[in-house]
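Only the coordinates and a few stated rules stand behind these numbers; no lab work does. Values in this document were obtained by computation on a predicted structure and should not be read as measured data.
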Structure 1
Amino acid sequence: MAVGTFTGNATAWQNGERNGDADYEIAYEGAVLQTFERNGYDDSDFYAIVYDAEADAIRHIQYATTRGWTYPNYATVDATPEVLDKARAAMRRSDVSMKIIEAEWAAKVHAKGKRVSVIGNGADSDRPRRWKGEVIEAGSEGETFWMGVDSYRTPMYAAKYGHTLMYRLGVLLDDGRKVFGPDDAFEIVDPDQYVPTREEVEAATASYENLTNFHRGVRGILNMVG
């Protein structure tokens, strides 16, 4: 068995006239890893998680739904040991790729311990900034040692005036001075230095050799085909 989509005559089927597999379009034989139901407010959708050999990837196939007449459709878990091994390898590769994407995004976000440089004040990128009487030249570099929500742009402020939530940074400049300012007054120096290599991510990612719950292991948006 696999994923079966009814293609026969609905009225005949309801009257008990069944033609077995002749009434179905069969797909992903030997490649169904898991099935699950997604409950909605009024309806339910039914999915099969399959290994797509052509794409060497995991797919989510909606094979039935209560939104329409799909009662004869079915999906049966039937993945072979060989397919399970390939599916686990594909899942792990996908997981590693997602972690790298997340790391690339995180590298561009302010955090304690990152090196930053001061952005010039106003439209002139070379214009110095003044903080509590201190003149800080644009391009001055240092390391962030503190980070907190900007009290002038709290979540309530952001919602009221349409601003994004901002933070304030405490930065120890290379010349020994400590300055505090809004996060948009600093830019991260060479964000790529905070992105691990693929080899490093793979080394830190657990093996999926015993993975059985492919629904739990899928990351990101469901990839629906079929």
Structure 2
Amino acid sequence: MEPSGRERQLARQWGLTLGPRYPHGASSRVRAVRRADGTPAVLKLAPDEEAAAAEADALAVWQGGGVTPALLARAPDALLLERVQPGTRIRDEAARPAPADVAALVAPLHRAVAAGRFPPLRERLTRVFALAARRGVDRGLVERGLEAVLALDAQCEAATLLHGDLHAGNVLRRGRGGLVAIDPRPCVGDPAFDLVGWVLEGDVAPPEQARRIAAATGLDAQRLLAWARATAVLVG
């Protein structure tokens, strides 16, 4: 797909050579680029400026942790990011990562942050369940699921920064096996929420997967399983 005028403008501003567009990305336009020194990078053009700002702010917090792409530059509607190589999506691999690898991914992400810096998890939950209803998921299941997750959220007072959308499609493989999380929807709340996809989509049944992830992360297995059950309607 031919670059847009805005992509060409940013290429001039940041000294980029534009490459092919990535096929993934439901809401953002993502394109491979090279910086002036030849370093590979990714240009992400985001129509939602509020979401782009939140992502950039979270990446700045995580900078140096090694589990997110480095933030190289930002504009109100765009981010210039490190290109993760080879960048294979975990969803496209034959098997899911071991719980120890998942724990190594989330540990640097889950940081204490000041209240008000990022939206609370309950806002993220309300938005995601409303989207499921608009997509035709059974309204009764959506309502019961939302009630369950809001109850779980109310039980946790942790002011922990979360990725907010940490499913296997948003995790890439870096060279030598490291995992890198992309496309965050940062929010603050219960760390267990970030693990629900790994419980539901593991290589074993959810109760056993919850136990394994709990052992690796130090989180409570029953709470992980409760979150997974409450959000299962979103996965189906």
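Starting from the value -13000: which structure in 1, 2 was helix-only ellipticity at 222 nm (-39500 (n - 2.57) for each DSSP H run of 4 or more, over all residues; to 500) calculated from? It must be structure 2, since only it matches.
A value of 194 was derived for volume of the Cα convex hull per residue in Å³; which structure in 1, 2 was it taken from? Considering all the candidates, the number was obtained from 1.
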